[in-house]
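Novice: Each structure below appears as structure tokens.
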Structure 1
Amino acid sequence: MKKILVTGGAGFIGSNLCEELVRRGHYVVCLDNFSTGHLENIQCLLDNNRDRFKLIEGDIRNLDTCIKAINGVDTVFHEAALGSIPRSIDDPITTNSVNIGGFLNMLVTAKNANIDRFIFAASSSTYGDNETIPKVEDNIGRPLSPYALTKYVDELYAHVFSITYGLKYIGIRYFNVFGRRQDPNSAYAAVIPLFIKKLLKHEQPIINGDGSNSRDFTYIDNIIHINMLALETLSPEAFNQIYNGAGGENTSVLELEQLITKNLSVYDKDINCIVPMFGPKRIGDIKHSKASISKAKELLGYSPVCTFENGLRQTINWYWANLKENI
């Protein structure tokens, strides 16, 4: 059993990580300021696992808070960040202060605490204007948004702390993660919960561009799986590396909308009659994204545990069961 700090632990990905870590018998410290996370995401852990789960409400931009949270910790999962490319375009200063300033605070405290490994959420946005498909870790382009820039700087900082201070890290570039507990009500909601919310309300989903853009939509269970492999690996070659966390397949946004409509219409046949609207292309968007997962397979033993379509069905079932009355 380890004592593990999860920053951003009340968020979509962070809360799923906390849940799995507690299930595996670890003691988990969750640090979150609830700017994008939600208390209800971790309420069950607070109610039923007081002996192995602790919440610290605080901000990674506060160094003293980071020092308090990391006290006695063996491993860090750094999930806290201000996500969303549009959000970063609207407010690059806050995005920079959280994603770079907060990240540096966590690196410094992790280095001083002599933790055994620092596992962090990187981003597929780092590939920028590189159009090569599939995306391979060592072949990136220039960032297309403030958010992408901050996530690339995080990778550079982790490398510098490795060669300068001996900090062991593993960075996982998340590719369009979706699944249970992803917030559909945020002003910067991701496309899958946003489409589901619109269709449940019998409103037309809006597709940016012509819908031919494609993404490597990655179900949350695959992301939890690769993070657990990063936690458990003992291979020296696996450390101080960046990996793609993805499904290794891509789907167009138009196909995505059609699949969501098909799956939701099982519950509500009227949804079949709703057709999408098409809007302007978003600033900072790339045309296609699909990950190579060969490196993660080779060094971590990673293979996806759930296909995109199976994950989408599970996600839709979860939203129908948990949120249909509140959307």
Structure 2
Amino acid sequence: MKLSGCTTVRGPAMIAVRDGDLKLMGGPVTAGSSITVPVGRAVIAEGDGEVEISGGQLGQCDPEGLKALESLIDELRGARRVVLVGPTDSGKSTLAAYLYNSGAVNSIISTDVGQNEVYCPGFEALSMPPRPFTPGSSAPEPLSACLVGDYTPRGLEARYLACAIRLSRLSGSFVVDTDGWASGEGAELKAALALAVGADAVVAIGLDQGSLSILRHEMAGPLVVAPRLAPAGKSQAERRTNRDRLLASCMMGSRRRVLSLDGLLVEGREPEAWEGLLVGLRDAEGDHFAVVERGPSRSGSITVLTQYMGSVELIRLGRARVDLKAFGGLLQA
């Protein structure tokens, strides 16, 4: 079929590009490429080209909204460290993808611990996925990840900031896609994050006047104010479904691994119950996703489910839990 002009494709869908001059989420697409659009996600295709689309729904995108998005990207060109702040489903991930796909920045840092689009929920991650990147698509292993330990930064603000600082030091040019806690103390936390990572531009998307006042008061750098970029937000049930999909991608192919706690550093408060606890297995590169299947045995060992089989220097304990029964069929034999 022929795509022309500006079109949205809502997942789950597979787009196979046969010919033509197309951009997807701001990035050029070469003939022969296949792009997956995850369930609950919509991508914007621009230009003219012959494609095959399996599944999904087609729709007309808003030309004026697209112009506003492209104007915002032009305004941000030259900024090497961009932080996006806005409520849930305001369009932060869409703008992050456009900035990255257009080459305005070299990497993406996701600090959205509830809906991490480049790694696993509960983690922050630095990634340089293949372009064009579509939020929520299966991305390769990130350059580095850091366990915060829950699906919200509330109560874990120090660890949240420490992770962001460490990841920012690994890349000179990035966009930070933050979580949706953007009012009151959440706005104060985002201002602190922008200062900590040395942001030279902060984009406030769809914020109320109170949150804007907090950012202006706490920040030293320039603030770009933008209207909401997404037409509608997901419901609580849709957000849980999306988080479960992201968790499933991290659980898929996991194997059982026994780790002796004897002589191994453990960071974090020891839980009353270990089963299902989200943990990070740290090596020299960063933290790797794991979930505790069985707590300490008499020999002082724990059993975790993880894809990571390399050396472990430290185990970081989270406070979020994963329902192991819901993902049992994804484990590798």
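What follows draws every value from the coordinates through simple rules; no lab data is involved. Source: prediction; values computed, not measured. Cβ atoms are built from the backbone, for glycine too; each structure is taken alone.
Novice: With distance in nm of label points 7 Å out along Cα→Cβ at positions 57 and 249 as the yardstick, tell me which of 1, 2 scores highest.
Specialist: 1
Novice: Comparing distance in nm of label points 7 Å out along Cα→Cβ at positions 137 and 273 across 1, 2, which is largest?
Specialist: Max of distance in nm of label points 7 Å out along Cα→Cβ at positions 137 and 273: 1.
Novice: Given a computed value of 6, 27, 36, 23, 7, 1 for P(r) over Cα pairs in 10 Å bins from 0, in percent, which structure among 1, 2 does it belong to?
Specialist: For P(r) over Cα pairs in 10 Å bins from 0, in percent, the value 6, 27, 36, 23, 7, 1 is produced by structure 1.
Novice: Still on this model: If helix-only ellipticity at 222 nm (-39500 (n - 2.57) for each DSSP H run of 4 or more, over all residues; to 500) is calculated from each of 1, 2, which structure is the one that comes out at -11500?
Specialist: Of the options listed, only 1 reproduces it.
Novice: If log10 I(q)/I(0) by the Debye sum over Cα atoms at q = 0.25, 0.26, 0.27 Å⁻¹, for residues 113-192 alone comes out at -1.19, -1.22, -1.26 when worked out from the coordinates, which of 1, 2 was used?
Specialist: 1
Novice: If distance in nm of label points 7 Å out along Cα→Cβ at positions 49 and 225 is calculated from each of 1, 2, which structure is the one that comes out at 3.7?
Specialist: 2
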